[in-house]
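Just so it is clear, none of the values below were taken in a lab; they were calculated from the coordinates. What you see is a predicted model; the values in this text were computed from it and never measured. Cβ atoms are built from the backbone, for glycine too; each structure is taken alone.
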Structure 1
Amino acid sequence: MTYPVRKSHLNRRDFLKLALLSGTSVSLIPVLEACTRVQSVTTTAPTLTPSGTAVAVPTRTPTTTATQKISVDIDKFIDESARRLYLRDPEGITINGLSDLLDVGNDRLTDVSDKFIRETQRLQANILEQLKTYDKTSFTPDQALNAGIYEWYLDDLVRGLPFVYNDYLVTPIINSQPWLLQFLFNEAHPFTNTQDAEDYVSRLLQVDTKFEQILDGLKRRQESGVILPGFLIPYLLERLREYTVSAESHPFTSTFLTKTSKITGLSSASRQALLSRAKKAVTENVIPSYDSLVDYFEGLKKTAPDDIGVWRSTNGEEYYAHILRHYTTTELTADEIHRLGLENVERIQDEMNQVFGKLGYSSSNNLASKMNRLGEESGYVSGSQAVKAYEDAIELAIGMLDQAFDMKIQDKIQVIGGSQGNYFTAPPRDGSRPPLFWAITDYEQPKFRIKDTAFHEAVPGHGYQFDVARQSNPPLFRDAIQFDGYVEGWALYAERLMWELGAYEDDPAGNLGRLDLELLRAIRCVVDTGIHSKRWTFEQAVQYMTKASGKSNEGEIVRYSLWPAQATSYYVGYLKILELRKKAKEKLGSKFDLKKFHSVLLGSGQLPLAMLEKQVEAYDA
């Protein structure tokens, strides 16, 4: 994360802690599949993947074996098989607002036991095998598109089966099982009636089983060398201990108390009885579970390695190659992505220095001193002022949409300020929550970064992106997946597009903020591949980051270490979209229509980049 606060206000430890707790620009779609990932919220424990499967199928749902054959037409096959996968993830169902649609409750937690994971893997492989038996020549264009997306998604899951225990399960950042569980309890679980409150208590009672599964998963990872780097364990322990406090002051109790107070028709006596049961569950099931995780990581502190690359684990190199493909949705190798990053870092630096020159900044000063001076001259905002600045930036973007888009935005995006942020969560399908842009506002934010962050996270970035996709009423399965090369590539493209449309015409400082963030995304390609492919140490990564950007950004490096490959998806996707636009302009000449081009990019929803290219080529033709 770049410039989250004025350095004079935080020491090095606090700066790193803040970076660990922030989203640092992530889109989190409702299934928590993964833009700093729930996620998506998409997640990064992805829904419908081996690491996100269900504790038990709810009683209102028929049990399905992993090998049961589905023999129906392609539309029904995709819908039915996707539902079977969905039903294995009760937490994802709640977060996506699909309980009513799937006729299940919100009373179960998602199983991450080895047995259930293996069963889900067999189901995924079986569905893929059956999907491939369909005659593709008989598909309509929409069927071909949906089947192609589904096949890529399932094939990616099956390719990842050997690496089910290569990821970090528990970390200090947002792609972590405890964080996802906390999001479920603190944000996503509904509280519209008494049954919702009962379901919440039921889920609290299952936390001990869930954490037993998490501990088993951690030990399985430890056997193959997947261990959280030792120097990060103290930061993780701080986060976990926030949930080991007494039931009276526990975050889950506070959430329960606040949200049940808004349930209409719930008597005071009933509310008190439910609260007593919730406190008992927190005391007997939740707190001991968090204590067990604390004990586990306390035991690892002295022996955990400080190496940060996935190369140090069993089949780590193969895993990184797979996860690069997963996040970028391309066949680019680590070396190719590394070179892309290096080339663009140099180009962006030159462009920034040209803008600084026009502002009268001395060419003899380094980038860091120029950016620090820019921050002081443009000013800082925090609290309600920061929220207002983000809201103003979103309104500015909405007012400019007609210049480049045919589709209006339908849902109003709400800005939520706090100590954690810089990520977007899309609304669930049932509309129970609005689209949310979580912004860091508890600490002073440089004004020159406000607009670009809002353009990325809200409009015309993630917020507009998911709004348009939802307007097309996509099949159910497409709510559950996220292709980061497309999602993050679009949001970075949205930043540049706003510059092209004139959003920075009288704001050179804001434009430098945009370039500074583009520089960060190019640096990510270098540092991520440096850590996991070229075996850079943390110190080497800090040295390169400092040299390239003028600041150490240690929180960013922690993110790349714990969430390999995801950070490369931004620039890879961005460059692909620019390439596709350039080709379309060259082919169509005066017939090129920017609005229609954007309709092609957004109208089909999320796609792997190779499929997106085919959609654009069809438009060109």
Structure 2
Amino acid sequence: MRVTSPFLRLARLILLPLALLSERLGSRFYIGLAVAVIAASLYGIAGGATGGMKHQAYDFIMKNRFRAPPADADLVLVDIDEASLAAMASEYGRWPWPRSVMAELTEGIARQAPAAIVYDITFSDLDVDHPDADRYFRDVVARHPNTYFSMIRLNPANDALSQLRLARVPGTAPIGKQAPAEATVAMIVPYFLDVLNDRRLGTNNLYADDDGIARSYHVYRDAYGWRVYSLPANVVAALGGEPPERTDVLLNWRGKPLSYRAVSFHSVYRSFLQQKSDRPSGEFKGKIVVIGSTAPSLFDMKPTPVAQVHPGVEILMTAIDNLKNRDYLTELPSGFYMLISVIAVVLLTVAFVYNVDPLWLNTLFTTMQTAFLALTYLFVNFTTWFVNLTAPFTAVLAYFFIVRIYNRVLVMRRNGHPLFSTALDPGRDCQVLLLACRFRPSALQHQRRVNAVLQQQAGRTRYGASAPRLFNSAPLMNVIYQDTILFYWLVTPAQTCAALRDLLQMLERSVAVFDRHDFASDAQLALHAVRLTIDPEDRWRARGKAAIMTTLELAQQPTPRDALYTPGFAETCRECATVQIPSRLVRAGLDCPSTSIAG
């Protein structure tokens, strides 16, 4: 067949070498590709290159899961919302308000015996306009040991310039006996640091991932022999909990904001100033009361997997909730994903090397891929484990996709497609070996099994191709030949003996399977060979059609023998005298001339 289009000629120059390489590699390609995919997968998992896929899987699940844990009812937000900013503005102006407001709020909440009062506010500088308010708030903080405050860790590059010693900072602890007392740290701390003790102070930094999205919260950071705990870790520890021995936890979000019970700041504050409060008495008893802001105008908003604009105070509360209830998400070690990737790719490789039935192969692939995605999704919905199987999913998908392309190229080359083969180029000679298999009427119940065996073994050959739907578009012929399948080998004359050996090996493997399952008498084999010259007058087409019909008709002849062959096939056997005919095939009736018979 002639290729005339310039574009197709260019494509052929590229595709022909690839097709030739695929033919030479055979099933070794599957093994080589498996090694490459596994190596790339292991390298990507170990080096963190799959982090983007992990983030995407985590974000998708957090946005779309059907079973999120409820927010802890003991966590209550006193919200400096936009309504509070507007209501307080006439008397105290816009934010920030005098510290006396915070002092009065703290005293009012403390009278109801809360478990903790946590400020998501950093009181860093003195208010020069209201020094009495500063002193008042400092005294209130000193009198109420269940108040907790945040500090901000600055760039470690500035630690040497700081005069703040780690030994003086509450919420830090020496890692060993040799922690240097003179070590300094760059930190923004409350102006009343001197009245704080124990674990009443913790860092409130938010360390987002490289894409700017906050998914984790830190438990601690180490600096110069000291462990600096986060505000959530210190609050939970002070209340009798035990923060995990890990630097960060993957947050188990409670849903979209606002997830926690929130009361407006100005409503709570006004109620404490009234002689008779209109709010429920004891509403904060035993609660962890967090004071912070959801007002967009105060700019404490961060992107998270569940919301593009997520109030920072709710992120803090989520971290406290997770640590208090110990239901933060735990990730499996990377070695687990490496092992799953290796097992999955090896299973597919074995299936392709042994040319497993396409139905079973597609089922295996679909089952694995579905399981990877389903388990990743369901684990987070029903457990506190984040089992991220996107890396094995990607490895299997890449392997399967490349193999499908390779197999497609291989099939088109074996079929003589002009972009992938020169076998049918004008003026060339080609050798065609034909094999037809007819299922005897007494064994039609085994037809599918016998067909599957033949298709499997044909797929493992180097040159063979099948034509299972030869008459699919011709109903009459399809019915007549529905009990017959056809295989063929299209090669150059120089490859005739290699193709013959290929065909005989396929038949030997097939007959061995038939013998094991007592199918040997279920199929009748017919073999034919013809050499064609691709002439401009297309006479070769008529000869090819006649050869196919000769093979099909031979397969229809009633005979007690399991294998029949034409004089053309016998002549090919004589030409390839070095090719041994397996004795198993000779016993089946393939006794055509050959210098040797393999035992």
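A few points about this structure:
- With semi-axes √(5λ) of the Cα gyration tensor in Å, for residues 117-412 alone derived as 38, 32, 28, matching label from 1, 2: 1
- For distance in nm of label points 7 Å out along Cα→Cβ at positions 173 and 477 computed as 8.4, the structure of 1, 2 it came from: 2
- Structure (1, 2) behind the derived value 4.2 of distance in nm of label points 7 Å out along Cα→Cβ at positions 245 and 277: 2
- Origin of the value 0.00, where FRET efficiency 1/(1 + (r/R0)^6) of positions 157 and 533 (r between Cβ atoms, R0 = 41 Å, to 0.05) was derived from one of 1, 2: 2
- When Rg/Rh (Cα atoms, Kirkwood Rh) is computed for each of 1, 2, the largest belongs to: 2
- Source structure (of 1, 2) for helix-only ellipticity at 222 nm (-39500 (n - 2.57) for each DSSP H run of 4 or more, over all residues; to 500), computed value -18000: 1
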